[in-house]
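There are structures below to look over.
What follows is calculated from the coordinates using simple rules that are stated; it is not laboratory data. Because the structure is a prediction, the values reported are computed rather than measured. Cβ atoms are built from the backbone, for glycine too; each structure is taken alone.
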Structure 1
Amino acid sequence: MAEIILDFNERPPVTTYNHHAFGTGIISSYESGMNWIYDNYIDLSYYPANGPLTFEFYMDYIYCQPVFDRENISDDMLSVMKYNITELIENAIRHGKYFICCVDEYYIPDRDAFGLYHFNHNLLIYGMDSSRKIWYTAGYNESGKFGTQELPYKIVKAASPNMINILTLRKDTRYKLHDTHIDNMINQYNKAVPAERLGAFPEEGQLTGMEAVDRLLDDICDMAKEKENKTNAMRMLDKNKINYEVNTYECDEFIDGVHIADMLGQPYESTFKTLVTEGKSKNYYVFAIPIALELDMKKAAKAVGEKSIEMVHVKDINAVTGYIRGGCTPIGMKKQYKTVYHSTIKDFDKVIVSGGKLGTQIILAPDDLIKVTRADVCDIVKD
């Protein structure tokens, strides 16, 4: 048979994390599978020290639950096995088994990492059409939404499947709702007591039940407040995983860079001010130079291929950059304008630029600053 599609609920009842989406998608496709889910998906857990992504259902790993027969092929085993990945998957599907693995999403269309960066993530294969060389798969798309997708054999092979789990759903048992058990679980949840059915107690630092929920809500509120204090510049550095420090000081109105450096005891040479200009072509350009030096307009124009440039008027800075005077930084402007730094920027291990608002500075490595703003470096100051 060329086409084989195993039972799978394309809209699983639980889609937080791949293993829950895959597991409940398989289980809920079985006649009494939802009873098992209602019985087991009750209590919650949270590790505050490890952040909100540890907020989870308090239960054993779903692939290890008695509803499944599980075969695990470790990466070490894969490295010594002589196997053809296509034949391995086809063999599993033909025997009614679900194939779960990690793949490099750099090669998977409609993924956030596709064609941009390498990212190992889970994929479920629940069917195939050998005549079309197509796998029927499930996972999260580039918008983070869980769904199904047809993928060619060659794409999955290129994505180097690893960390393989092969699951068989046990259909020899009809699952019933256990009212007394569910009632006990809910009571334990409300009292933040670990569920008896698990036969285990929380690990050190792990919260359960309502205690986990209350703490998570507190942490989310704290994170929201922290996010409010971040500028576009900081968010861009975070997005690009660039290390930086933030320095704050009291400031209610514009103060020039030299006075700020004097106030904070910072070196003039490694503290850079941001200047926004407009060329004869009406294009905007950004220059950053040490605070005590003056931009050479002819050198700057030549650096960006313009006949001439002039400074943007103070009243237009916000409209052009998204920042106000005194908080203007080359990082995270409204648009990515051509940016040039004075050549001495590479003389320092760390440089200081505005943080995106009054009273805020960002301190980071020059190479990181140059990279994130896609800038050029050359001599642009007056002799």
Structure 2
Amino acid sequence: MSFCLIILAGGNSHRFRSKVGKPYQKLAGKSLIEINVIKARKFKQIKKIILVYNKKDTNRVKSLKLKNVKLVTGGITRQQSTFNGLKHLKNEKGISKVLIHDVARPNFSLRLFKSIITNMKNARAVVPKIRVQDAVKQIIDSSKEEYIIGKRRNNLFLTQTPQAFTLKEIYHLHKTNSGKYKDDDISLYMDLNKVKFIEGEKSNFKITDYSDFENLKSIYKSKQNVGIGFDVHRLVPKRKLYLAGLKIKSKLGTLGHSDGDPVLHSITDAILGACKMGDIGQMFSDKNKKFKNIRSTILLQRVVEQIKFKGYLINNIDINIITQTPKIKNYKNKMINNIAKLCEISKDQINIKGKTTEKLGVIGKEKAIACEVICSVIKYD
């Protein structure tokens, strides 16, 4: 089965009451849009991703620099936005199923996403639901008075997204029954026996107002891990000096099996420690000839790819570079830019400090350079 994921992010976020709309709020340096995309890309069945956005947010969307995501402007209503996305699939070859998802539900688990895809093998539509547990009341407004009646919870449930459909059927329903659309796409189905309901997740709540976002931040904070990295290299003649992936002009370079970059080695070790994945020596042994003189940028990028696969996001990197020379302040901004690109994070998630040993020890005598790093990561699933 081949799916397209349509992410709906075309609302105005009126109830959210923030200068920055919901889709662009960040957790661990990633917007809600990016978190949804990262999760979806873990599934090979997702062949195409469409993001439906509000036209007034064009600059914000473009600033995300999303790769292999089709951008589609939304409509006035949710139904119009969904149909705008579906119209881009009308003549798409090889895609028979579609997942429609609210950007404001970024906390779905990979287990739920997989269950929805799997259940579509023998269903026309799959929708996650959760039972109503609180007492339910309804206000009846008559011309004379208002009064409250209780509602039986047994027959009530809440639907969630992502919701999965056969592409041809949901496209036809949107095209011919737009007036019947209510809260979500399942409202277009007159016969709910055609829909397979599966168990949803309480944690997959929708972010409506800012307090919901604060709750989500608390959840992410509870999933935070911290790792420490340290590396030191001797300075010797006839070797190049690399710091944070930058080639530094120097008469001396670092001695090492690879290019001897103590900054990137320490970052790599800190990330591995935070993700409980061993250390750089285990992953890239200095006994292995294929790592001889390899650039540390390559090693770090490999680790970043691996932690993404395991469901981790880098939250923050704090770096101490301990050296008598060169002066780190001369290279700090370029270092931050380079690390941000290598780790696929924003520059404001990185801090660099240059330290000396006041000319004490081997570092003070310009015979070595050391680096220590603390890195925090968040496991999103």
Structure 3
Amino acid sequence: MICTHHREWADLPVLATYSEFALSGQAAEYHLSIRITAAESDTPTQFTQLEEALSRWQREYPHTVLVWRRYFLSDVMNQYGFLCGYDNEDAALSVVQQAPGLTKVALWAYWVTSESSRVSKNLSVQATELIRPSYRHFYHTQLHSSASDEEKQTAGIFDRYTALLATQACTLSRHCIRTWLFVRDIDLRYAGMVKARRACFKREGLTAQTHFIASTGIEGRHTGPQTLVMMDAYAVHGLETEQVRYLYAPNRLNRTSEYGVTFERGTMVQYGDRRHIFISGTASINKYGEIVHPGDLSGQLDCLFRNIRALLAEADAGMHNVMQMIAYVRDPGDYVAVGTWIDAYFPQIPRITVCAAVCRPGWLVEVECIAVTADGDNRFPVF
């Protein structure tokens, strides 16, 4: 059900890789990654080349509507201006400083077929909304706070997000499926973010006895020089409780609450015609919460992908169902080696690799992904 394609153009030094999930008579989904291949070109040239590749892809698929895009920048303070005006478009815009190797910019974008799909800015909830016949999907990006430290900023972000969801009769515990938390100087500030998130979750009924939310907590920077924490989030209105299941892989992994953090390792959303599977940022860890293969990049990659496979297997999925992947590399010196390793095993998956420290210094690399399968359940409406 998933087809993957690589696109290169003779006149553009870019690599575009995209995956397509299509079912007869149902909405198709597309994930696209665009990477610059000429690192020596200047910033304006790279942005122009990337946008030209994006335009060409869109012309080839005119029956689609853009829902979401995230730009990974090497220097957000000096490069954000190249994205001026995109905030006014309907599609969600996520921007984060996470350098894509030696290049200036990379892109992950998500489309669906336009039939029975409408994308618009919902000013009440301050988010992009994808409206389908039975569900409303909310994409919040670049949520941040002006508070004085990372703990207070995280609390402010979740307070605001919870209030925005409430305007649409949604709650954090019932409707939020996925978050990304970008922490500036993560080695210093991760603990404060974790503390504030834990307090918010407890208040909202998210505990080890109920559930948490799939998430990635990773190094990343916002345009605001005082911003220490930024969040992107995805929520769905219209789901029944039975449509959401959490993934644990207990033979390989322990519950995150056992070592003081509060996120789910993976979440599966069941629709009438498919399953969406969101795998959180996953590192080389065992079922005791310990780092596996410290200092060994290849060993850590092997271990983390075994963990990802185990999580996917709980949703009756495998790596062949993965539509999109992001690899986070702590040491820029490992950037090429990580890309080479992943390409050797999973060359078909649209992937962005960025330089971003993982939440524990001993983890050299972390990977997250999104998978889709054609396992529907006719008790529920289709996607």
- request: Compare mean projected area of the Cα convex hull in nm² across structures 1, 2, 3 and report the one with the greatest value.
  value: 1
- line: Matching 21.2 (mean count of other Cβ atoms within 10 Å over residues 154-161, computed) against labels 1, 2, 3 points to structure 3
message: Quick check for you: by distance in nm of label points 7 Å out along Cα→Cβ at positions 170 and 314, which of 1, 2, 3 is greatest?
response: 1
message: Going by Kirkwood radius over Cα pairs in Å, for residues 90-233 alone, which of structures 1, 2, 3 comes out largest?
response: 1
task: Out of 1, 2, 3, choose the structure whose coordinates give distance in nm of label points 7 Å out along Cα→Cβ at positions 66 and 266 equal to 3.7 when calculated.
output: 2
- prompt: Where is distance in nm of label points 7 Å out along Cα→Cβ at positions 106 and 322 largest, in which of 1, 2, 3?
  reply: 2
